[in-house]
Structures are given as structure tokens and as C-alpha cells.
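Asks: So, here's a batch of structures to check.
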Structure P
Amino acid sequence: MNSISKEVIFQLVLHIVLFLFFSFDKNQPEIPAFNIFAFLNYALGALLINYILLPRFFYTKKYLLFFILVMLVIAVIIMVEELVLERIFYPFSRGQHFPGIVYSLLDVMPVILILAGFKFAWDASKKQLEVEELRTSVVQSELLFLKSQINPHFLFNNLNNLYSYAIEQSPKTPSIILELSSVLRYMLYDCKENYVGLQKEIAHLKNFTKLNEMQIEERGKVSFSMHGNTTEYVIAPLILSVFIENAFKHSTASQSDNIFIDINIDINENGMLNFECRNSFLSLANTENLSSGIGLKNVKKRLELLYSNAHDLHIQNEQDVYYVHLKLQLTRAKL
């Protein structure tokens, strides 16, 4: 059912209910014909206000013209009731005299205000829904843009590594291609949604770590530990991998040996994910732009969009160790 059909049904129900209240009289079981035509007179006036004057004048901020035209419509409603309907149905009583403008307004305005007020409220709620949909669309577009920046960033780095191994005709080249294929498949096909299964994301992180570990070879040590239940939760993809990628990139850029990278992920029984990543880092090396890379900026923005009140990110660099600690409140997967 589209919005127009919903509005038509809403207006019909509103008019029926209001007509019953307008016409109900416990001392008169039958509804007088005058009440029917009088209410139709009010309803036609409200229809003119709601679907012509409101959209053409009030919503376009022509307020003075709107109120003048509304007063004219109400004046016509009163004239039709007093000069036509009452003289037809009550020619020898009410039709003989005009009760006055105040009495007529008190008779007409409640019905007009209710009908016009509900129409205004309906339009306002519809506009609010459109604003929310637009806001959601903007957020989705921004997230897609951020993820589109992350994927090429990763791909370029690893293609350079693969090129180096191919030049050296290293026997590890086939395994690097397989690992890279697995990681890219996850990025291209499994990360289209805002959230993925945590189990898939952890498997991707293990493959991602294994792929990058080939850069270090005998120059250091890489450890990856995982504790907790991964089957019940979902997580925004490609967030944790940015921190792991930074750890490898800046450890290998700043030192040639004694490299260490320690990655630990723990999920407690309340769905709180604790991610810790420590890596060796020589601050004297030419790596001043560590904390201002495009990947780190993007991941901070995505955390604000997807986990605005459900994350705590702490990054520090001291004593030649770069440390990232991210606490993330996970969402349970829908069954």
C-alpha cells in the first residue's frame, strides 16, 4: 500500500469519526439531513484548504496570502450554511435570522481546525520520514565511499609486495596469490552490507595477517590470538584490518629486524569486543604520517557513523611501541 492510499484511508476514517461526533445527539436518534449537508460543506472547505492552499501557499511560505484565502474559504462556508442550507432545512426558525459572526465561527472553526490540523500533521510526519530516509541515504553513501577508498588502498600495497616476490621468482609467490585472492574475494563480495558475521570477519583477519606476515619473513615475529564466541555477533567489515595493515606497514618501514606485531581479539559474554594491536615502531624513522593516513582517517569516520556511542578507540605511541586498543559493543546477529 503506497502513501497516497494510506492517506486516503486515513482521511476517510477521520471524516467518518468526526461526522459521527458532529451529528451525534442522544435526544435525537436519527441524523438530520441538515447535519449531513452542513458537514459536507465543512469537508469541502477543508479539502480546498488541505490540498490547494496548504501546498501552494503555506508550504511555499506565502503565509499572508494563505491566511487571507483561508478566511475567504471560511466566509464562503458560513454563507452557504446561513444563506442556503438553513433557509432550505429551517425556513421558519434558524433560516430567519443570522446569529452573528462569532457564533458562526464557533460553529465552523472546530471542524475546519481538526481536519486541517490532521492534514498538517500527516504532511509533517511524511516530511520527517523523507528527511530520515535522506539522512540514511547520505550515511550509506558516505560508508560506501569510505569502503571504496579502503579496498584500493589495501590492493595497491599488496600488489607491490607481490611484484617484489615475482621479480625475485620467490617460491612463495603462488601462496601469496592464493591468500590475496581469498582476501579480495571477501572484500569484494562479502562486504557489501554494513555488517557481516563476526566469524567471517575473524577468518578474513587471519588470512589478512598471514598475507602481510610474508613481508617480514625472518625479520621478526607475528602473533594472532582470538578468544570468545564469534558465531552470535555481527560487525562492520574492514575496520580491524586497517589497524593490522598499519602495524605491518609502519613496522616494516621503520626497522629492518627485531620486528614484532602482536594482535589479540577477545569477545566477552556481553558482546564487548576488545581489540589490541601492538607493533614495534622506531619513531626516529621517516614515518611521521603514521596517524594521518587515509586508512586510519576512514576507519575513525566509519566508527563514528556505525558505532557512535558503542566504541572507544585509544591509540598511543611510546617507547618504540605503537599500541591500538579498540573496545566495540557488538550487535547480535538476527536469526
Structure Q
Amino acid sequence: MSGHKEMRAIRVANHGGPEVLKIDPKVPVPVPSDTQVLVEVKAAGVNPVDTYIRSGTFRITVPLPYTPGSDVAGIVSKVGAKVTKFKPGDKVYVIRNVSGGYAEFTVAEETMVGKLPTHLSFSQGAGLGVPCYSASRAYIKAKDKVKPGNTVLVHGASGAVGLACVQIGKAKGLTVLGTAGTKEGLDLVLKHGAAKAFNHKEQGYIDKVLEATNGTGPDIIIEMLANVNLDTDVNTINKGGIIVVVGSRGTAQIVPRVIMYKEIIVTGFALWNAPPEEWVEMHQVISEGLTKGWLVPSVQKEYKLEEASLAHEEIINNSGTTGNRILIM
């Protein structure tokens, strides 16, 4: 397929709302360097971070114009001279690319590409990158508390990152508790391996979380919406516990004295800051999950490439997120 010179891709010329995502039918197909792979994109993951970068309010800025999206799945079209792991025709998933994922082709460094197992669809493969690697890194941040017998609360467990946190937590021998805001979300969280699931829209759900941990609170809390829940987390977590902030959309007010009294750690991360040795560790966890079959992304909704702005709108405004939102080429 690498005979193509032009492709369809979403381009962002100016920061702004979802309407700035425009389809351009004549974008040059990127050319891979010696260490890169050119992938014909079959599916691209849409993540909340894509919407933050697009709006221009995020710490990470991308020179304009650009093509959004880091996670894709597809077929290798061409490989650079020094690439040894892949050949044209291989089915792959990409965690991070160089030229943008909302496009018919993308280039990525060989180190950021993985073989897509036959039991996963391209849409599921496009849900592996940011969500699963973020979930994996959350456990690296909490590693002192990651031991069988300990409990993790995934606060916002029905989204793409949350479900990956449930699956990885269970595989690591933790007792996993999850929260969601809808019946469908709660069912999904249980289906993916949580011991119990709680509706975070219900009055008094935290009492049930405490009850499930014999009154001590969880040892780890992985937090998807810190601006809403951080104060609750600080008050719920076990003494000496670790809260890992994965997502936040605003400010939070907490009482620092509780942090002192309980001697807890509140930490967070940005995936792209991960040092090389953590990438190695994340790759190992993800590849084990794929080989053994316990890591399975759940696709909530598929969109056509020209519906990218709708996907951006829905990933931010629809509460009751259950899994990944994916663009199909």
C-alpha cells in the first residue's frame, strides 16, 4: 500500500473546540526514517488528552498545524533500514507515533510498536496505547503497595484507563474495587475482574467501599477525576496508602492535615515523562497481558474519520464512559 503519496488525515490549524478538527484529503504520506515503521492505520484511539492538546490549554503544546492521536492499530506498510522486529504485512498496535494517528498512515519509532495478537480486533488494538500504558504506569507509581492481599480502589473504573487498571490490578494479585456512574459501567467493571463495584453517584457509596475493606480503606487509590474526588480519596484511603492521580479537569480542595495524620502519598504522572526503564516494565506487563489473554480493551463506540469532532465532544461530555472510543479508517 506504500505506493500512495497522499492520504486523508485530520488536521488542526488552530486551537479551539472540536470544530477545529478538519479532514484534509491531500496530506502527504509520511516517510519512515531508518528506525521507523510506516503503518497503514485501520483504527485510531481517541483519548481525553487529545482534546486537551487540541484546546490549547494543556501543558503539552504541539506546533500547528498537526494531526492528533497517538494510539493506532493497523498493518505495517514499510519499514526503515534498521528495523528488525517488523516486516510489511504485520498486524501491529502503536503506543505513540511521530506524525499523528487520526490519518490513513502514520509513522512510529520501532520501539513504540507492538505485534497485535490475532484474538484482538484493530479497534481493540487502537485501545492499548495511552489507556493500558497509563494503567500500567499507575501501578509502577504505587509499587510499594502492590502486593497480594492489598486492595486497590479504581475511582472511575469503567473508562478505558479504568478498565485496564482493573485488569492489571487483578493480574498483580490485588483485590480490585471499582466505581462507575451507570449500571452498564458497573457491570463492565465486574466483568473485567473487580471484586466489587460501587456507583459513585449514590449517596454513601464511600461507606460501602470502607465496609468492603473492613473499615481500613483501600491501600491504593487510582484516581481518574481528581478535581471531583481527591478530597474523598484522602479521607478514604488506608494509613500509609498511595493515591495515584491519572486524570483531573480542574482544581481540588483538600485538608493537608489528613495527609500528615495518615502519612499517605499523593502522586501523579504524565505518561510521556516515563524513563526508559519504566517503558521496559510497561511493555512487559502489556505483552504478558496480551499473551495470557487477561488484557482486553473494551470498545465503547466507533466513529468514522470525519466524525472526529463528535468523538472529541462525546469523550468529554458523556458521563458514563464505558471503554474506548475509536476512529475507523
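Since every read-out is calculated from the coordinates, none of them should be taken as a lab result. Note that the coordinates shown come from a computational prediction; the quantities given were computed from them, not determined experimentally. Cβ atoms are built from the backbone, for glycine too; each structure is taken alone.
Asks: log10 I(q)/I(0) by the Debye sum over Cα atoms at q = 0.09, 0.10, 0.15 Å⁻¹, for residues 120-271 alone was computed and gave -0.39, -0.46, -0.87; which structure, P, Q, did it come from?
Replies: Clearly, the read-out refers to P.
Asks: Okay, moving on. Comparing FRET efficiency 1/(1 + (r/R0)^6) of positions 88 and 176 (r between Cβ atoms, R0 = 41 Å, to 0.05) across P, Q, which structure shows the greatest value?
Replies: Comparing P, Q, the top value of FRET efficiency 1/(1 + (r/R0)^6) of positions 88 and 176 (r between Cβ atoms, R0 = 41 Å, to 0.05) belongs to Q.
Asks: So distance in nm of label points 7 Å out along Cα→Cβ at positions 56 and 264, computed for just one structure, reads 3.8; which one of P, Q is that?
Replies: Q
Asks: From which structure (P, Q) was distance in nm of label points 7 Å out along Cα→Cβ at positions 40 and 280 calculated, if the value obtained is 3.6?
Replies: Corresponding structure: Q.
Asks: Next question. Of the structures labelled P, Q, one was used to calculate distance in nm of label points 7 Å out along Cα→Cβ at positions 8 and 48, giving 3.0. Name it.
Replies: Derived from the structure labelled Q.
Asks: Consider the structures P, Q: one of them gives -18500 for helix-only ellipticity at 222 nm (-39500 (n - 2.57) for each DSSP H run of 4 or more, over all residues; to 500) as calculated from the coordinates. Say which.
Replies: The read-out was computed on structure P.
Asks: Then there's this: If we compute mean projected area of the Cα convex hull in nm² for structures P, Q, which one ends up with the highest value?
Replies: P
Asks: Could I ask something else about it? Output the label of whichever structure in P, Q has the greatest value of relative contact order in percent (Cα under 8 Å, 6 or more apart). Before the final figure, lay out each step's value.
Replies: Working: P: 12; Q: 18.
By relative contact order in percent (Cα under 8 Å, 6 or more apart), the leading structure of P, Q is Q.
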